[in-house]
Structure 1
Amino acid sequence: MRSLTLATYALLLSAWPIAGIIAAQPAAQAPSGSKLDRPLFVNPIAEGADPWTIRHGDHYYFCQSEGNDGIAVFKSPKLTDKGVKRVVWRTQPGTWNSSQVWAPELHRVNDRWYIYYCASNGRNANHRTGVLAAVTDDPQGEYEDKGVVYTGDDLAGQTDNRWSIDATPLQLGDRLYLIWSGWPATEDIQHLYIAPMHNPWTVSGNRVKLRENDTYVWERVSESLSERGLNEGPQILKRHGRVFIIYSCSGSWEPTYKLAMLYMDENADPLDPASWTKHDRPVFQSTDEVFGVGHASFTVSPDGTEDWIVYHAKRSREPGWQRAVYLQPFGWTDAGFPDFGKPIPAGQALPAPSGEQPNRPGDAFRESFADGTWDRWVYFGHNRYLRVIDGKLHLGRAPGSGAVNLYRCGEKALVRGFEWENFSLRVRVRVTAGQRDAGALFRVQQPALGYDAQEGYFAGIIPATNKVILGRTDGKGWHELASADHPIQAGQWYDLRIETRGDRIQILLDGHPHITHRDSHYRRGMAGLRVVDIHAQFDDFDITPHPAPATQ
């Protein structure tokens, strides 16, 4: 694998003649092919926390908690798009793992897929580690529950199984180990532990504490000497004859959350705490623009030439767990250590991972949602705000019980993998609750999580003002272009139609033209649906491409 210093990569990026590309941030290896061949993306790519990503064959698999009561696996050829979602496991009432499902990880061990996760019966103090084993070779297929893992100090007697979260396996040759974050006894003080494994779901020895959790002040909650140390989220990297544990520390609910590092020689004994050296400073931490960074996973670009870190960051500096998923390339120092640089700000355009395919020109596209899925769509929003019910796509739908850490962010769903330039777009839309905007996005570039986190156009209806509206977003803010009066009633279906030819945009509602406007900011891009602080239903989405107008 080719390697560059971060400074060299920064110089490469600065030479790209594309507006908005970061020119002074670290990355991994040199871009492949023409500098202009790389599509762009911006962070954050999705809602969520504790992002786990693994590449196998030609696909990435993203593993995520499903609203604290299940586990979902996504499949995608792109790192920047989580892909098609399947819920592979649901909790059952009255069990040890009926609630608080956190930090699932999908691993392939001895040619079989396993999911390591933590859960409880509804009380955090009862959190334990569990393992699911795939029944088939499909990571999105059926799993069997292999039960709870013993993570205490009395394996022979199986007494006092201790609190444990964030478990991840470590394989060294034919030896297998489990590493996790646990409590010494019943007090809420998190250390990193390791134990040998007899098989992927059974430990074969008592746990060993790797290191103290408060060696440095910055490992403590709030980075305060008066607070406890907190280590969690261990992840494995192997390179240059070393094994690295990249772990999270400080409080996950605080902007001081960060990544730290333990490392050892690959031939050392991982069960001997003396084998592990703790790096004396954080390896990835907050900036003024990105904060609360932590719980990362690591993968490579589609062509294998770049290393990428996938992590979460907080949406607010206020204490809490509203988080989103970011990704960026990283490099290695001359001494053979990972160099993650600094978190790249949200909204900053970046080259997509090397080898990732760009969107294709779109043909005719129709979607009725009759099969009950949204497989052909990329969603940006909290997973609890999207549902397909009775053949209708619901965006911004208020969730029922069990929802946690919810936040609205202008939920949007875009047709995956295609772009259109001149077209006729039609969709039926009905407002169920709320007074803000519901409608269609088109000619969209660089979509991300956030209200106006896309470059492109939006046309829709606004019940609060009884308007049909056309506007433009630049990735940061909204610019109204035109509007027209029309009564909008909740519960009523409206037929929204958008016609584009060159810079001419026409908006029709129920067959009647309401807006005709000319704007040349965006000529082509993705298309889809969007709501702003509202619950709306969509049906019968249809795009028919047109040839370019004769004047072009």
Structure 2
Amino acid sequence: MSASLSRTQTVTKTVIETKGGVVAAQHSLAAQAGAEVLAAGGDAVDAAVATSFVLGVLEPWMSGPAGGGAMMLWRADKGDAIALNHGMRAPAALDIADYPLSGRGVAGDLFPWEEVVENRNVQGATAVAVPGVVDGLGQAHDRWGRMPWAELLAPAIAHARQGMLVDWYAALIIASCTRELAKDPDAAALFLEDGQWPTIGAWTSLAEKRLDQSKMADSLDQIARDGARALYDGDLGAALAADMQAKGSRLSQDDLRAYRAEFAPALSFDYRGTQMHAVPGLTAGPTLQEALTIAAETGLAGTAPDGTAFAAYARGLKGAYETRLSTMGDNAEHPAAPGCTTHFSVVDRHGNMVSQTQTLLSLFGSRVVSRSTGFLMNNGIMWFDPVQGRPNSLGAGKRCLMNVCPVIGKAPGDTMFAFGASGGRKIVSAVAQLSAFVADFGMDVGQAFHHPRIDVSGGPLVVADETLPAETVAALGVEHEVRTARRAVFPYAFACPAGVMRRKGLNSGCTEIMSPWGDAISEPHEA
């Protein structure tokens, strides 16, 4: 892959410092929507609501109202770190007999589970789990929101009315999943043209092509008017469940009515004098804690990460994944399959922070669209191992084990940061290293995000950024099998992070430098 890319091109992202709030997101228009909320006097949670819903419209294959995720919050006035889990769960009526093993070996999506007949746990309505992100946002807004809920959904509704612009990057993403999208008539109608990926005009054409997201706009308008629970308790939830049942899902409105996102105390721990706060339970938070705890056993010297530092990070991640695989029931991700996840981070002018990761799981989730609502549905059932008798085996009503890892960190020198990433099993490697770059070497957010990283996602292989010094790669090779790869626009060899930082009263932010849409944007009008 790297041999075909320019060897002289360099990519950087501008990082500004401001007394105003900052939103870092994988789509610049979503970051802009959140920044405008901050400028209007909104809390970091208000900005998170606006950003989340816009991301669901403009990155519909990554996340949306029919997905789930997790949020870390920092309340500056009380110094409190609070976790909010709005992950998905299996329908109560799920029958494991609907997912017989094919006997043909390992399946080929994100996880190498034993293949299920017709990939029913991966694609189609039978792969759909109970969504949670809207309820999570609603509960956060109920506790801390300062602006009216409907105002916060207005930007997403406006974008949906206009329809997502299909530029070169969107066309590339859609093309990568065309065959699967064509299997569902409603997904095909939304994303494809005559069963093929959308054209974007000639080489020099400036003509615009947009998706028809009018049904999604109507549904978002209903959620704006009636509140977050409209997706669960009202006619909208009934229509969503009916659509899925007509396509073979066991999702019911009773599942939606019973769903509640859950607040919990943060999983808090110390890493070399930096206080880390992650989401506990069935997330990558416990894996992050173990990885950094093991890494901290190695003493570091110098002012920048060297072979000793990266060997320590690799050792920690390798050990933490061994624990995760044996006790939490997760398994190694298929290295070529892209995850369908997005992350954004917010800091307001008062120092309140939000770090949110939200997902549909696979790229385009289940590749099924709810005709009545216009929502692309998740495939959360794939998070479960279809083989029974294991820690993460598929079962009715069970919570999904997620790879998400939003964190809040408090480092020496009056430094706070909110980091997270998308990228499936690559997420925790990125979050661990970015946090360590700040804790171990005092990097600011721009330095951390531009620095090359490694990826350790389970198994024997360590993937190292090819721009790391040869001596660093050699140090990794003493204990691990190492392969080098280059950061690229698509596919991602490493996770795609987004983060914000507050240091000495100034806020800043950055996103993955290779993300073509990602941006950190400050509120446009400071008081």
Name the one structure among 1, 2 that mean count of other Cβ atoms within 10 Å over residues 49-56 of 29.2 was derived from. 2
Taking relative contact order in percent (Cα under 8 Å, 6 or more apart) for each of 1, 2, which is largest? 2
Which of 1, 2 yields -500 [helix-only ellipticity at 222 nm (-39500 (n - 2.57) for each DSSP H run of 4 or more, over all residues; to 500), calculated]: 1
Computing volume of the Cα convex hull per residue in Å³, for residues 105-376 alone for each of 1, 2, which one ends up highest? 2
Top of 1, 2 by distance in nm of label points 7 Å out along Cα→Cβ at positions 281 and 321, largest first: 1
With semi-axes √(5λ) of the Cα gyration tensor in Å derived from the coordinates and found to be 43, 26, 20, which of 1, 2 does the value describe? 1
Taking distance in nm of label points 7 Å out along Cα→Cβ at positions 41 and 289 as the criterion, which structure among 1, 2 has the greatest value? 2
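Coordinate-derived values only; no laboratory data. Treat the numbers as computed from the prediction; the structure is a model and nothing was measured. Cβ atoms are built from the backbone, for glycine too; each structure is taken alone.
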